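Pasting the structures here.
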Structure P
């Protein structure tokens with residue numbers, strides 16, 4: 001039994017989002033929850049009445065700062081932080097580990113603790129796990145955090161491992177120092193951006209009697225995609241029956257993504273800090289009120305917000321306050337932003353309980369991160385950004401009038417996904433038709449012709465959004481020239497599919513591993529690389545056309561794929577509906593069917609082996625004798641690199657099991 005009487009109330013389908021309740025010494029807390037940051041026992045720009053009216057249930061205070069001023073003795077005399085600042089809700093105290101991490105030039109970390117100089121008087125101060133807990137006991141917070149060693153999320157594995165192991169030892173000492181105090185205590189999972197370390201940290205800390213767990217070491221150098229990935233990865237490792245807290249994160253978009261991945265609690269200075277820069281959050285995106293466009297805008301910040309700023313003032317007035325350097329503008333936006341955060345939490349909780357969170361997530365994940373509803377391109381830096389290259393090696397970016405971008409192979413003139421949005425085409429032709437969720441326990445996917453990784457990333461995102469799958473996925477991508485992917489990575493604003501840590505890892509290390517996905521790259525000639533690879537269950541066959549990649553559409557290529565599968569079920573999906581390509585598949589021993597239509601093509605092609613047909617009724621429309629009649633009339637009927645005569649190919653097709661029954665029925 002933990003000190004928080006934690007209860008998991010609801011989870012939502014197709015997502016890891018949770019609605020929970022727990023009881024602290026001062027209040028009943030409902031999650032998901034955002035905790036405003038009151039570092040020094042005060043939230044900048046908001047009174048405690050305003051915090052309560054906005055919906056604040058827990059405030060976060062910082063042990064490091066309160067340790068330096070006013071000190072433990074003041075809190076003991078005051079009877080704890082709640083009486084000291086006259087706050088009736090709950091309080092969580094951070095241990096000070098992150099602040100010590102920030103003092104990179106003036107602190108010393110040893111096994112015993114951290115030595116640093118006070119920013120108040122310059123005196124040396126020593127903070128050990130025991131001293132941190134003793135201070136938090138004097139503060140009398142509802143939830144205490146263990147002292148941890150935080151390192152940059154980009155740290156090498158050895159550095160991250162050393163810090164993680166020290167954090168584990170400090171965690172055990174922190175628990176011992178708590179003694180019989182009725183204050184709750186959370187452990188902090190570390191490990192930077194190394195999955196194996198995160199697993200170790202979660203396992204070690206979960207064996208200790210903590211009342212909840214925090215995900216630490218993020219928002220300190222990694223990309224947003226890496227942060228989202230490691231949030232979900234770590235949350236899945238933590239006990240289901242205890243709170244999960246993502247420390248120091250973040251924006252509304254960060255929080256929405258983290259709730260989707262199973263996190264319950266959040267804190268960040270962003271809502272009050274950005275108020276100082278005139279930023280306001282709304283359901284249509286982020287506004288910057290000092291912009292001239294708001295000078296004559298007499299609408300409220302957000303029509304659906306009940307905060308004092310929205311009830312009583314216009315955008316024009318708040319714009320005037322910032323232009324006049326009146327502090328009231330900051331106060332109004334700070335309170336407004338806190339209302340926004342708390343309303344977002346309540347709305348997410350309601351959708352989780354009603355089972356509709358996944359739909360809410362899909363509807364809001366893009367709009368919630370807009371920079372400004374009138375002009376999304378607000379400059380955030382004073383320096384001009386360097387324009388990324390539109391060309392790399394033999395590839396260049398093609399911009400469609402409908403807004404999406406593709407990549408053109410210059411020497412051949414062919415464009416990858418030339419007619420449809422590449423991400424939509426990848427989902428429809430490859431991922432959706434393959435029905436990955438219905439595959440067996442373990443699935444191997446061959447991604448033949450990786451290109452800019454649209455197909456592989458469509459599969460990865462589909463797998464990540466699955467509520468649960470019993471086995472592992474292995475994606476093997478084959479590619480000769482990586483410049484197309486490199487070009488996409490240099491232009492993330494044009495290629496949304498690569499806004500994920502996986503493509504970066506593939507380029508850098510040749511592999512990326514998640515909790516149930518392994519993605520590996522095989523660079524070079526496909527026929528040579530494929531011989532030694534794991535047998536495929538699914539093939540995404542997406543090279544350039546037979547004019548450019550002739551061998552990839554030959555009978556020999558398809559026969560190699562078929563032979564590699566052996567006796568296990570195999571399906572192959574491709575964009576081509578070429579008569580010659582389908583002939584190559586049939587001659588190799590595949591069965592062939594019509595796939596979905598795409599762009600100007602009436603259909604695409606799905607091929608499979610005999611083992612797949614033996615598993616039950618075929619769900620795809622097989623090519624029949626009508627196709628054979630069209631083949632006879634075709635002027636481009638022979639496969640690439642074919643050495644057989646037309647007569648020999650025709651005889652082979654007529655003997656193919658796919659057509660024998662149809663032929664007999666038509667005689």
Structure Q
């Protein structure tokens with residue numbers, strides 16, 4: 001089968017670079033001009049009119065150069081700035097330009113004076129650069145351009161490509177009018193709309209293929225690239241109104257991200273998840289075995305919260321799906337709400353507030369107490385319990401705690417040997433247990449009866465931990481003086497109507513599961529979880545994964561990385577190494593970690609390797625997932 005010669009024609013501005021060079025030149029030459037911003041805005045408007053074909057390119061060029069007032073000496077600074085503003089996917093695939101330079105041309109309506117030095121770094125010689133040239137006066141100021149150059153004329157790229165008389169298929173990669181018209185005129189066989197820096201509607205609509213980065217272009221053409229699978233092809237679904245910063249972080253890294261404000265039912269999620277690689281949820285979405293069975297492409301689940309009870313962790317593990325959560329990001333927010341509710345309950349603030357709202361003045365000290373000197377009993381001395389311990393002690397409370405694990409006390413906190421001991425001495429009991437199924441109805445009538453008469457109860461843990469009917473009875477009898485509840489056995493999937501047996505009780509603070517819902521906490525979670533997702537997708541790191549062996553290896557710059565997830569049965573690693581040895585791969589790094597069910601191995605090998613090795617690794621018995629990272 002005869003191989004077709006391909007010629008790759010790259011635009012320069014907003015394609016090879018992330019900026020329009022003349023806009024950058026304007027920033028330099030107009031630095032001390034009091035009308036700088038207005039002139040730059042005008043230059044950019046003219047640039048866009050030309051790029052979109054609203055005015056002729058010749059007119060666009062003439063008008064911009066007149067406004068620039070640029071000198072030959074400014075070009076050196078311009079070149080230095082452009083070197084720092086190359087498109088990121090161009091920079092990361094420099095090897096492609098170096099190895100395929102004989103097939104690559106730069107055809108630009110920009111200027112050789114600044115293009116040549118930039119692309120020379122990418123092994124593209126000046127004779128493969130087709131661009132305009134400036135004209136200068138005797139003092140070195142730019143006065144215009146060579147009007148004889150076809151690229152200075154409207155639709156100049158069409159004529160330029162005709163004159164080049166290239167053999168084989170011609171592919172044009174660019175972002176604007178002058179690029180896509182080459183395809184319409186028939187001088188280019190394909191037009192790729194490069195949208196990494198700017199997405200122009202007309203160019204996108206005219207494209208044979210939209211390429212958000214060079215990786216996508218190389219992938220479509222089956223050319224060597226920095227990463228094996230373009231990030232824009234990795235689909236991420238974020239549910240339950242996850243903070244927009246998470247969307248921004250993941251989208252900025254090149255992934256295709258969809259965000260929904262609500263959770264999805266099992267049926268809807270099964271339908272939606274079929275083509276999803278990464279799922280981001282909070283507490284309401286249930287990732288069940290049925291959902292996981294439908295998620296053939298799923299690599300990662302990110303829980304943008306502390307709890308992971310809503311995710312079938314074992315089934316995820318068995319299917320090679322890594323789960324991350326945010327165990328620390330909203331700790332402070334939960335603790336601050338607990339402190340606030342303790343004070344509000346101690347001072348009977350809510351009953352007094354309700355009375356005033358109803359037009360009744362009732363100034364009284366009855367039932368209003370300071371928190372200083374009172375005993376706080378913390379049930380569950382994890383991240384939240386410990387921080388609550390520190391802040392409560394700073395307010396003068398005496399802190400006691402109970403945990404089934406052996407936890408080190410902070411400050412002057414005292415550990416209780418049993419829950420009964422803690423309940424008997426506490427003026428306030430604050431629950432901070434985890435979402436283990438064993439904690440269902442952990443706190444019921446028996447535990448409430450063991451509390452001090454007139455004590456307070458705070459539940460910011462899990463809704464199923466407290467028996468709501470038993471709590472209601474204790475409150476109505478006066479055994480418990482007050483309670484603050486943020487979580488409930490059954491919570492709506494979306495905002496709207498809600499009923500609870502505790503509604504209407506004057507000595508109860510009810511909040512709609514907002515313990516960790518502060519702007520700061522949601523921003524922190526929207527930073528922490530995407531970082532973990534990106535570390536796994538981009539580098540294979542599983543550090544802090546909830547359900548997976550933890551591995552971290554440094555990213556290699558001149559190697560390929562294989563990720564192999566398999567059932568933890570004897571002999572798998574030997575089989576992996578047997579395959580690597582058979583194909584004589586030079587291993588530059590290797591790491592294996594296992595737990596009781598799965599093994600996870602990362603292998604780094606030299607760039608040059610026999611491609612048949614990947615098929616052989618996939619065929620190893622008990623393989624769950626195999627991925628070539630880069």
Structure R
């Protein structure tokens with residue numbers, strides 16, 4: 001309710017709510033304000049429900065809560081034994097119910113996590129979404145490339161699987177990962193046991209959690225057990241594992257006088273929006289800067305924003321530092337510290353630095369938050385609005401952050417090339433572009449080519465990364481779309497949205513709609529799809545032309561003995577074409593390639609001639 005002042009709260013607050021507030025016990029717990037339809041408006045925690053809720057009768061924390069109180073028609077409470085339990089319960093209710101007046105931490109897709117699935121034989125996958133699916137999550141990994149490196153290291157050290165196949169032990173032989181000693185091979189009966197695999201998973205959890213001291217102690221105990229049992233091969237394996245883990249532990253230690261592990265928070269709020277920056281210090285050095293944003297959060301105070309989002313941030317990560325530095329105190333700090341310490345397994349401290357280097361870092365985090373705020377809310381509006389419009393038009397579950405587009409290019413069925421381009425958060429991400437040389441097709445078959453490109457792309461991506469884009473765009477109509485869907489179904493992918501965009505009429509084909517969707521040419525959502533489709537076409541044509549140019553020279557020069565990529569470039573740079581090389585004298589060839597290779601190439605190009613003797 002805009003314009004609602006503190007002074008008239010009592011006049012608009014429902015009388016039944018007032019009576020419920022007065023009847024609350026002096027006990028810890030959570031309280032839930034509800035509207036007239038029973039929908040939860042706000043969830044809060046308290047060390048004393050009576051004292052905390054009574055504060056709403058005197059003055060609300062900020063105008064946002066004032067508007068909430070004007071809508072409130074009911075109040076429910078849940079008692080707990082401690083304020084720390086109340087904090088955990090509040091966090092769970094906020095994530096499940098997503099009340100309108102709580103400050104919600106949006107899914108942070110900027111930083112990757114690793115996930116050990118909740119399957120009988122867990123697999124290790126890359127993800128940017130944390131779900132309540134019983135799996136174990138590790139991260140975020142800073143910088144982001146460490147996540148993929150960690151997968152490879154975990155495979156090497158503990159031989160945890162990364163594949164998506166169903167494990168029933170009935171496969172006749174294992175894949176290449178087992179031969180490379182990167183997987184224990186649970187897919188084939190007899191290669192490993194459930195106990196052995198579970199032991200490897202527990203060791204991988206210690207490693208991914210950063211608890212290398214515990215891991216090394218466990219590995220050392222197992223090494224001595226194997227040695228006493230005279231299983232020296234197994235003891236040697238544990239010894240090598242210990243050496244690998246120790247090396248990795250040393251690499252993670254950065255030179256510092258104190259070696260602090262600290263998260264430093266800066267906050268900036270204006271015009272109903274908010275930004276927070278976290279400087280992530282590990283080993284005494286700032287490894288990364290994490291940015292969080294809230295749009296339309298209202299006139300919320302920085303203290304309340306931090307008090308509500310800190311539990312949400314650290315509930316979804318295993319990377320909890322020894323100290324957390326804040327620009328201002330937060331409500332319920334004792335409960336927060338108790339909860340954080342329980343999660344970390346050792347004491348965690350909240351600091352409010354006022355002077356010295358720590359205060360300077362805090363000021364730096366605040367300046368970074370201000371800069372991030374200006375960058376995000378000055379430039380983000382346009383592409384966010386287009387993504388939200390695309391969500392509405394296509395009925396997507398959320399505004400797409402990442403769109404991957406496919407196109408096919410060929411010349412009369414020859415040298416077929418498929419392109420993949422990536423649109424991510426308002427711009428084309430050229431680092432993630434890929435191209436595929438289509439193989440095994442006779443004649444021009446765009447449907448089969450599209451099916452092959454889609455299958456090759458996501459079979460590898462699921463195996464290596466375990467993540468799909470928010471939307472897949474296929475250049476073409478119903479036929480190309482169905483071909484792509486068939487490949488995705490073969491891979492077991494069903495939840496990822498896929499659409500086709502036909503060039504002639506700019507019609508959008510969707511799997512669940514028999515008729516194509518036609519939008520106005522000025523529609524921003526259509527223009528975004530056209531941008532991705534046209535870029536995929538441009539990239540496909542450029543790759544196809546490059547492949548044709550290479551094939552032009554390959555028929556002659558590449559079949560000659562002694563010609564590789566480097567020598568072919570030398571010859572084409574000087575003689576321009578295959579015919580120019582053929583007309584060159586033996587002396588010219590020897591000047592470019594040397595006396596032996598030059599004479600050898602000349603004999604191969606002129607097999608009926610005796611050849612000149614070099615002078």
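Any read-out appearing in this document is the output of simple, stated calculations on the displayed coordinates, not a laboratory observation. What you see is a predicted model, and the numbers here were worked out from it, not measured in a lab. Cβ atoms are built from the backbone, for glycine too; each structure is taken alone.
If log10 I(q)/I(0) by the Debye sum over Cα atoms at q = 0.05, 0.07, 0.09 Å⁻¹ computes to -0.36, -0.64, -0.88, which of P, Q, R did it come from? It traces back to Q.
Computed over structures P, Q, R, distance in nm of label points 7 Å out along Cα→Cβ at positions 118 and 502 reaches its largest value in Q.
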